[in-house]
Structure formats: structure tokens, C-alpha cells
Structure I
Amino acid sequence: MTELIDPLRPPLPREEFIEWLRREGAARYHDHHPFHHRMHAGTLSRSDIQAWVRNRFYYQTRIPIKDALILAKSEDPAFRRMWIRRIREHDGDAEGEGGLALWLRLAAGVGLDVERVRTCADVLPGVRFACDNYVALVRERTLLEAVASSLTEFFSPDIMSRRILAWETHYPWVDPGMITYFRNRVRQAKVDSEEAIGFVVQNADTYAKQHASVAALIRKTEILWHLLDCVEKDQAKAPDAAAA
């Protein structure tokens, strides 16, 4: 977004700003990526599914780190009490709990070596680069922009619901009990996105801040898209992809 911002331009009304965020995010969300289209159509191979689960785990490990950075940016105890729940959702309150543990359970369900996945040793360099860039974005931008970048959660409940149906329909070799992460995120993402949009709308009190918030959201969608690009391209050249 290279628009020159008039410092005197008034902010958009609340509903128009929310619609702007929704419109830009929906147009760029990674459910439009060809890899996700094939996932939901049931045409991915076992190798494709395994590659996605293995690489996406690295993104999952970055989520509590970026949330900790967001916490550190805030001077407001009320905000921190709200936001810290996200770290607990991913890390759990004890070993074996939380979203990261559930993702490793998914890894086991698709036939991967869980301990190998946990090390992230096989994560593609491009995936690592994209996910580390998300952490850098959160670290380097304002609190408002960091929170706005999380608003891809707007669209997560819908894609998770479609993913659950697709996996149960097209990938019967995956035990339905292993996709609990997806089911949990349908509920969690609704709560998380409502909290985040409330914060962004309240604090983006100038047009310049609104514009920066939208730009941060767009950058996050680009990062998620790049992750899928890397997985798709690597799988296309994998010698065993067609036979998997």
C-alpha cells in the first residue's frame, strides 16, 4: 500500500473501517491459495498433507512468541490480562496441553515422527523465513499494527470449519480424533478476533493509523501465502510426490 496519507484526513467511521479490514483480508486470505483449494477438494497426496503439517508447525511455534512480544508492548494491565490467554491456548498450562501439543498430535495422525517435527529440522528455509518475518513485523511495528496483523483470525473459523469437513470427507486415513486443533480454533478464533478488532477500532483514531492497521493485516496475509507457496513448490519437485 503506497498511498500518500493526508495527515488532515479524518478517520473512517467505525463500520467503514471494519469493512475495509474485512475486505482487504478476505481478498488476500490464504484460503484462496491453490494448495488450500486442493486440500479442500481432497486432491492432496499423503506426502502433501505431511509436508504442510510439518512446515506449518514452525508457524505454530512462532504464535506464542509474537503474542509475548505484543504483551511486552502494552502498558495496560487489562489488555495484558486479555491477551495472555492466547499464549496459554498455544503453550498450555502444562506439558502436553495447548495448541502446540495438539498440532503434534495431528503430526502423529498423518504419520510423521513427532519428535522430528518438534525439532523443526525439516522446515523449508522459505517457510522459516516467512514465519520469522511475522515475528519481526510484530517486534518492529507499533502495538496497534501488531494487533492488527492478527486479524486474519477474522477468517479462521470459516476456513477451519471447511477444513474439518474436507479432512473427514477426503482423508479418511487421518483419525478424526487427531484434528482436535482445528475444532478448537473455530471457537478460539471467534473470541480472539472480536477482542482484536475491538482494540484496533478503538485505537486507530486517525486515518493514518487505520491505514497502517490495514497494511499490517495485508502483510500478514502475504506471509501466510508465502508459506503455502514454499510447501507447494517443494512438493511439486519432490520425486516421491506422485507416488505418495
Structure II
Amino acid sequence: MFAHNADTALNSFDDVLKVFKDAKAMLGEILSSCEFIDAESIECAKENLQIQPPLDDYPCFMLIETSGSDEQHDQEKLTRFLENTMERGLVMDGTLASNSRETVAMWTLRESIPEALLRDGYAWLYDVSLPHHKFYESVVDMRQHLSRFGSGRISRICGFGHLGDGNIHLNVTAPRFDAELEAAIEPHLFEWTAKNGGSISAEHGIGFKKRNLLHLNKTPVALRLMKTLKHAMDPQGILNPYKVLPTE
């Protein structure tokens, strides 16, 4: 399999959704990854890890990867896609990785963001999934919801994630732990996510922390069934204890 990568810069999240739609239509079966990163996340990597992005400053960025068996054909498809979206004014700037070093540089930036966020001081890192039209609205809502705290108590609020499956990593950072700020973030984010048709957990699961919020995504009937099955298979409660199911 041959992988090809394109880094793109856009003016708005509305344009991100249009380009994502075009990517599915034009790249089809070879489209393997479509990552979204907002400008605040990019800035965090620049400030805290001195990682320089390949493109100039724009509000939104997308990292698009294809994987296929015909290297030349796949490269041509990705090139045509990038040219088409730029000609239509959706992608304002873009670059194709011409070698493995450039590919690694693109993905290193994306994968270094969680580390960069932690260097702000204290970070609340969340993992939820949402319908595409609500994907980035979660970040906008959180900024409005926490606006009363001011810049002295909040370092940044940003988002990035896997656009293909609607999985956004919403992050709030501060110079230090702030109990009042944490209480304002939770359970607001989870309630907002459930109200807007999303899931309170995406790739990282329910675990310990979210088990008492599972009612936001599961009906009482579903929860009773889950508890019944758990008890039938694990009557002593020794398999993966204290996780997933709400506290009695």
C-alpha cells in the first residue's frame, strides 16, 4: 500500500465540511484519514514545542491521507483534488508531501498537540463524538460558556480530531488546576454533547470517570440490561471492576 498526504489551510469550518464532502466524492476508496486541527491547536504546538507548521496561519487546517495500491494513480487523484478545492476557493493554501520526511513532519505536528497542551500548565482533555454539523460548534460553545473566567484563568480552548468519524478532542488549558473551572466544564460538555446527538465518549471509552454520566447516552432500559448481563457473566464483580456501569 502507498500512502500520500496533503496539508490544507481553510478560512472556516463550513469550508472544512465542504472539503470533507469533496474528499469522499473525489478520493473515494483511497481516502484513509481526514484530520481537522484548529488554529489554536497549531499555535500551541508552535509555542510550546517549537514545531513549525508547513502552512501559514489560517483558522482551520485539514490533514488528508490516501492509501492505495497504485502509487501514481493515487498521487494524481490527490493532486487533482487539491487543485480543484483551491480553484474553488475552499482551500486557501495546501501542500503535498513529496517524501517520507515531509509526511512524518505533517503527522508529528498533529500527534504532538496533546503534549503541547499539557505544557500550558494544566489541561482538561476530552474525547467526544458529534454529528459533523455540530463538530466544531462544541468548541465555540465552550468558549462562550467559560468566557466569564477570562484569560488570566484560561490559557486556551481548542479542538482537533478525526473528522471522518466525528471524533473531536476538545481541550481546555490553564496555568494551574482550577476546581471552579473544572466544575464549569463538567458536566456541561457532556450534557451539551448528548443534547446535540453525540456520544460522551468516542475512542477512549467510558472507564471510571464517565460511568456515572452514562445515562446521558443510554436509556434506563439499556442500563438495566447492561447490569443484568454484567452480573450474569461476572457475579463476583472481579472483571474490569468499577468501570463503565454507573455506581449503584
With Rg and Dmax of the Cα atoms in Å, for residues 77-188 alone derived as 17.1, 50, matching label from I, II:
II
For which of I, II does helix-only ellipticity at 222 nm (-39500 (n - 2.57) for each DSSP H run of 4 or more, over all residues; to 500), calculated from the coordinates, equal -24000?
I
Ranked by mean count of other Cβ atoms within 10 Å over residues 69-76, the structure on top of I, II with the greatest value is I
Of structures I, II, which gives 1.02 when Rg/Rh (Cα atoms, Kirkwood Rh) is computed from the coordinates?
II
For mean count of other Cβ atoms within 10 Å over residues 5-12 computed as 11.0, the structure of I, II it came from
I
Identity of the structure behind 35 (criterion: relative contact order in percent (Cα under 8 Å, 6 or more apart), calculated), options I, II
I
Check the numbers for distance in nm of label points 7 Å out along Cα→Cβ at positions 53 and 213 across I, II and tell me which is largest.
I
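Since every read-out is calculated from the coordinates, none of them should be taken as a lab result. Since the structure is predicted, the reported quantities are computational estimates derived from the model, not experimental observations. Cβ atoms are built from the backbone, for glycine too; each structure is taken alone.
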